[in-house]
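Taken together, the values in this text are just the output of simple stated rules run on the coordinates, not laboratory data. No experiment lies behind these values; they were computed from the predicted model shown. Cβ atoms are built from the backbone, for glycine too; each structure is taken alone.
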Structure P
Amino acid sequence: MVSFLLQADSAAEFRKRGFDEDGLIDGSRAASRMSWSAFSYQSRVRNAEEIAGALVVHLGDFLTCTAWVCRRALGDHTGENVVRPDWSRYVAWRTAHGATRTLGEAPGHLFGRGESADLREFIAVALYLGWDTLLKTDKTRTIVKLSHDDRIELYHFSAPAELKSELGRLCEPAPWFDPRPRRR
């Protein structure tokens, strides 16, 4: 069953891979060695399920998949008595999985073997609601970042050709995007 991770645990899990809520961490191994691809889509994406399906196929037959909702541009509506209509799908899904904390308190999601359908549902909602979300599994070396800026970012050591082709069909390539950390 899907379990939920606290903010600090979620952040630590991705920091090990060289990522934080802003993306690549300057000076990390990931920043110096990983390549990237980016794709854009229109807000309130109509084909979120199809895009989510392509991402889940690429992430493979994982033992574990960690998803971290690092930012929510429109806030957190999981703890409200009256759920906003656009959040009702996620709140029902989260409740069905036994969540006792709000998304703000436990923004990490840990999916196990055989939970690809749950992961697909989660990704579709994250795309639709415009969450900044990082995804990783134990089976691929690809980190996926969903951005509230209507962008899907792929960070990889070797290019995931099939996924890039499928996202190119479902979205628009975003060759203008450069995720390298800016020096301050």
Structure Q
Amino acid sequence: MSDGPTPSLPASIIERFVQEREGWSDADVLEELKGCPPLPGEEAFDQAAANWRDVYRFVALADVCAARKLRPAVVMLLERASFGDPGETMRGLRHHLERIAEPDWDFLTDACLEALNSPQPGARYWAVQQLGIMQVERTLGALQGALDDPEAEIRSEAQNAIDGFASQPSTPKRPRRQ
């Protein structure tokens, strides 16, 4: 039986990064995030420690930003997200974005629409995925535009998002009281 988390496990590393930033100001957290380059695509992760350290720092920053509801972080997080899901570390990004934005879903929608125009494929990929989950009708045109993205994975996610609109049952309108 262990007395605590193993320092080399990803969750322990991420938690250590989070704890190191507890005393930081919001401006310092955002400045660190701003200084982070975009994470490389999934294919670049060959178990090299430096690559994974950057991923764990990114996840920790996303967690800190979510806990503090740092709205300026939303687009920055998308802009720095990996294109793909190395080690299944990016799939929690949507939960961080949602925690930051809640309850202002229009803000999150607008941030994702902005990220769709990014030169970073990771930003476009995760924005399309988030929009597919949110299913906001006003994003349908932008999702259709993403069908022309140069990246096949983004085109596929855009199609999945669009298909989600077709599978939603329409909400019956309530009759007005007279």
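Using distance in nm of label points 7 Å out along Cα→Cβ at positions 74 and 114 as the calculated read-out, with 3.5 as its value, let me know the right label among P, Q. The read-out comes from structure P.
Out of P, Q, which one gives 38 for relative contact order in percent (Cα under 8 Å, 6 or more apart) as computed from the coordinates? Walk me through the numbers before you get to the answer.
On the way: P: 38; Q: 17.
Traced to structure P.
Out of P, Q, which one gives 1, 8, 18, 22, 22, 16, 8, 3, 1, 0 for P(r) over Cα pairs in 5 Å bins from 0, in percent as computed from the coordinates? Structure of origin is P. Source structure of the calculated read-out (distance in nm of label points 7 Å out along Cα→Cβ at positions 18 and 130, 3.1) within P, Q: P.
Given that helix-only ellipticity at 222 nm (-39500 (n - 2.57) for each DSSP H run of 4 or more, over all residues; to 500), derived from a single structure, equals -18000, which label among P, Q identifies that structure? Label of the originating structure: Q. In terms of distance in nm of label points 7 Å out along Cα→Cβ at positions 42 and 66, the structure with the greatest value among P, Q is P.
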